[in-house]
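The structures come next, written out as structure tokens.
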Structure 1
Amino acid sequence: MTLLRERPGRHESAPPRGRGLLRGLLRTARPKQWVKNVLVIAAPAAAGELFSARALTRLALVFVLFTACAAAVYLVNDARDAEADRAHPTKCRRPVAAGQVPVPVAYATGITLGVLAPAVAARLCPPEVAALLTAYLGMQLAYCLSLKHVLVVDLVVVTTGFVMRAVIGGLALGIPLSRWFLITTGFGALFMVAAKRYSEAVQLAGTQGATRPLLTEYTTGYLRFVWQLAAGVAVLGYCLWALGESGAPHTGVLPWRELSVVAFVLAVLRYAVFADRGSAGEPEDVVLGDRALALIGVLWVAMYALAVADR
């Protein structure tokens, strides 16, 4: 009888241990997505208050805390969707769906990170930071549970996540946020989110319901309208900041603030090429995967930095 007993792992994997479990948890936390959290430096950089020991220390802490919150959401989301992911051709390789990370462990780790991050923020940062992290967690968990199935609201929630990343750095350092910063950031984020949804709709035409059910309710024409509208408003907001008369006149060799409009518009136009082709996936992949766009981005950052320093 014992000779006929199946060995562990023939039809079901043995319980994960040690390094395998840790690697699985790390993969579930999506390290590739952490680059989005660099947006926490946006407001301090725009205000010219980035390079000080206090600012760098506080921003490093905020980056870690926001990353922990994002990881908590990914862990809870994958634990909740484990059964559905096992039936998916690619998501079945996710650590929770594949059995590398047990569902209870994913839930426990996610909840722990979700509780600790705002608690640490409440102790070491201004109260607004803890409040924003708590709001981000609540919004993202609501998105995982139901909001991702609601037309337009799903676009707003994902866009708001980007805006929160950009805003939290200013809150951490007590920097006032200008209306132009919020407009440009918000509509720039909506541009990229809508472009990604449009690309998914184009690439998965005929099979959308099996991968992202809500895509069957959007039309490519509507999503194209959204990303074109958002791109236009983002450019307008940036131009109003750069060409506005309220700022002090420049004292440097060149009007870097005004010239940065050229690089910003070129970056939007270049990104729109990928959106129009239906190949605008994750924003970080688009930016880092295209040399021309990356070069334009570096040029814009240099001009923007000179503009801020010149104020």
Structure 2
Amino acid sequence: MKKTIALILVLAAVGGILCGCGPAGEEMTTVHLCEVAHSVFYAPLYAAMDLGYFAEEGIEIELTNGGGADKVMTAVLTGQADIGLAGPEACIYVQREGRADAPRVFAQLTRRDGAFLVGRTGGDFTWEDLRGKYIIGGRKGGVPEMTLEYVMKQKGIIPHVDAEVDTSVAFNMMAGAFTGGLGDYVALFEPTATETELAGQGYVLASIGAESGEIPYTAFFAAESLMEKDPDLILRFTRAVARGLAYVAEADPADIAAHVVGQFPDTGLDVLTRVAARYQEIDAWNETPVMKREAFERLQDVMAEAGELDTRADFDTVVDNSFAEKVSE
């Protein structure tokens, strides 16, 4: 009899999962989310997932790694993803093409560059050290590479003139290329930067984001048709993001690490704690999901200086702050 009851309970539980039922018996909505990279930089998202903020909004996140903003945008444009998480420049590029049903940004996650400059030698570092050197910078036209070049120019180092900036290495191959012997410096996100240092294969020298100023570095976007068809879903998604941002703003780095470790099973809690503290220190995460107009314009300054933007985009065409503003009231 006990075995029969146990079997019934198991089948009931499985049935609930297959039906996508939420905590209160309500049906869950699966959102296919494609992220530009898998990094502790996106801790507010992962914490919100682990703390149940999305589940409380009736949302189940199916997360995939696009491996680059261009690939994330392709996933959204082709319907392989409902929502993309990448640099807003991806939406600017698509808007400039005049594409129908172009994706729009509806929530911002990070407000500074999350990459750190890693070199082969430690000790005191100045940006002048880059002169005459070879830097693995990232994909041409991507915010990480453009921001690196922006900071270099601010420091008096002209990319491709005073220093070689390699834009041919794919984002997810940059660390491997560097540890394999290519270049003198590389721009790496976390936890890769810290892991490279702990492995004795490089030294974390500087935060690119600390030098660049506030930029809407990473944001969530969706096709305009989805936002019009299901505004309630976008609102609920944004509310969960807002709670994640509020959490990481106040939480102890060790607690943040505990809520993101499930996303990085091969990374120790000590490393994740160290990384979370580093991102808090440089003020990497947005306070709310609202994107500031002035930060958006600075992003376009960065793009223009990189030679990737000849006509500036209209803020209100690319960004819809209505959802973020509503959950931030």
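Each reported figure results from applying straightforward, stated rules to the coordinates on display, with no laboratory input. Everything quoted here is computed from the prediction, not taken from an experiment. Cβ atoms are built from the backbone, for glycine too; each structure is taken alone.
Of structures 1, 2, which gives 17.8 when mean count of other Cβ atoms within 10 Å over residues 135-142 is computed from the coordinates? Only one of 1, 2 returns 17.8 for mean count of other Cβ atoms within 10 Å over residues 135-142, namely 1. So distance in nm of label points 7 Å out along Cα→Cβ at positions 191 and 279, computed for just one structure, reads 1.2; which one of 1, 2 is that? Matching structure: 2.
Ranked by distance in nm of label points 7 Å out along Cα→Cβ at positions 103 and 271, structures 1, 2 are topped by 1, which has the highest value.
State the single structure among 1, 2 that was used to calculate helix-only ellipticity at 222 nm (-39500 (n - 2.57) for each DSSP H run of 4 or more, over all residues; to 500), giving -23000.
Only one of 1, 2 returns -23000 for helix-only ellipticity at 222 nm (-39500 (n - 2.57) for each DSSP H run of 4 or more, over all residues; to 500), namely 1.
Ranked by mean count of other Cβ atoms within 10 Å over residues 167-174, structures 1, 2 are led by 1, which has the greatest value. Which of 1, 2 yields 18.9 for mean count of other Cβ atoms within 10 Å over residues 63-70, as computed? Answer for the origin of the read-out: 2. The maximum of relative contact order in percent (Cα under 8 Å, 6 or more apart) over structures 1, 2, that is, the highest value, falls on 2.
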